[in-house]
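The structures come next, written out as structure tokens.
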Structure 1
């Protein structure tokens, strides 16, 4: 990916041609991204694919998972695979699963073959594009057991009541107040929370267990970024 302070890919077209020729079959794909803003965001909203596949494909949790260039993905794939394996072990067969902040479906796609239904919620159009590829890669009976809920998780509070298991992997700021309130007030049988911010997790765990409707049953920390103070916390909460 070449990120440019430009509104079109034209100025870098010759660079793209040279890279394509030099790398040959070693090149997976080559993209241009335009970012003319003055903030600290690396990627802009303008995209152009010069050559190659539309997404990087990984095998995660037994499923084909697709990452377009603008979609979020974990860099530490071996530990990310272990997080998925742990979470999958907490989901019973034939469960109705709701995955909030699903991204490209790295967590939930592998559950579809043995779940009664998996609903994926995601706000990002770029991530939903990868999710659509992952769902399309399933066989027809499995695809029929999936659904996609677009927009913020807080817009789909009613879906919590239809789920046996809620998987939630929110951004660093944590679970939205409306979602957290609904999970605490009317909890599903199981909530699996994956948190990338420890203060957010402590706040959310306190809210989920405050009314004694839900109990914390398991907690496993993962050092996804070794030699830093960053910890990914994976926790299982069960309805009492």
Structure 2
């Protein structure tokens, strides 16, 4: 799967290729990354990419033309490398976007596995000229109801989440048992020592009875979800799931 990222701060993405699951998946050829700096598509001596907002207000707004040219360059390279392939999906990371969910992550991973690349547009400052969004962006995505200094951290989160879902990135059972997989959080996990500061590991986990352990984990996952994220269970019930509160 290919990610093209439109960003003013390309070095922020280097850790994705250097550490952990994403590094190993990249070394296996499961995904690749290309960054594009909007400043490279400007025409003035100062390489200007932002300006004051019309109507007044604080801060600066990213201009439409440098972003549009960067997206067009990314599209052209994708078409050259994969003639006849599906056009890349253009995603803008934005506080105004729809929340990123586990289901959406898995959809993007499926599309990526089938050869469709993603262009991620990272905003900065007070935002992006809406005309660019209207003309070029297929989807706006948010990673939460809070404001970041720019879209880079959100884009990195999306890439990490999607790469984990690519076939071959993780062991199948690891992906299957993760939180949100079936509308529930994961069960609590324990490791050595058997007693830590007076707190023992639940005896069932030491029993060797795999059926009991599996049932315990299901029960704990449901209880944790009821307590911490009841909204997940309500959503699952509305979607036809069996985990209503």
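Every number in this text was worked out from the coordinates using simple rules, so none of it is lab data. Computed from a prediction, not measured in an experiment: that's the story for all the values here. Cβ atoms are built from the backbone, for glycine too; each structure is taken alone.
Ranked by FRET efficiency 1/(1 + (r/R0)^6) of positions 129 and 201 (r between Cβ atoms, R0 = 41 Å, to 0.05), structures 1, 2 are led by 1, which has the greatest value. As an exercise: helix-only ellipticity at 222 nm (-39500 (n - 2.57) for each DSSP H run of 4 or more, over all residues; to 500), calculated from one structure in 1, 2, equals -7500. Which structure is it? It traces back to 1. Taking 3.8 as the value of distance in nm of label points 7 Å out along Cα→Cβ at positions 41 and 209 derived from one of the structures shown (1, 2), identify that structure. For distance in nm of label points 7 Å out along Cα→Cβ at positions 41 and 209, the value 3.8 is produced by structure 1. For which of 1, 2 does log10 I(q)/I(0) by the Debye sum over Cα atoms at q = 0.08, 0.12, 0.15 Å⁻¹, calculated from the coordinates, equal -0.34, -0.73, -1.05? Structure 1 accounts for this read-out. With distance in nm of label points 7 Å out along Cα→Cβ at positions 65 and 89 derived from the coordinates and found to be 1.7, which of 1, 2 does the value describe? Answer for the origin of the read-out: 1. Among candidates 1, 2, the computation of mean count of other Cβ atoms within 10 Å over residues 81-88 that gave 18.4 used structure 1.
Each of 1, 2 could give mean count of other Cβ atoms within 10 Å over residues 105-112, but the derived value 27.8 comes from 1.
With respect to relative contact order in percent (Cα under 8 Å, 6 or more apart), the largest value across structures 1, 2 is given by 2.
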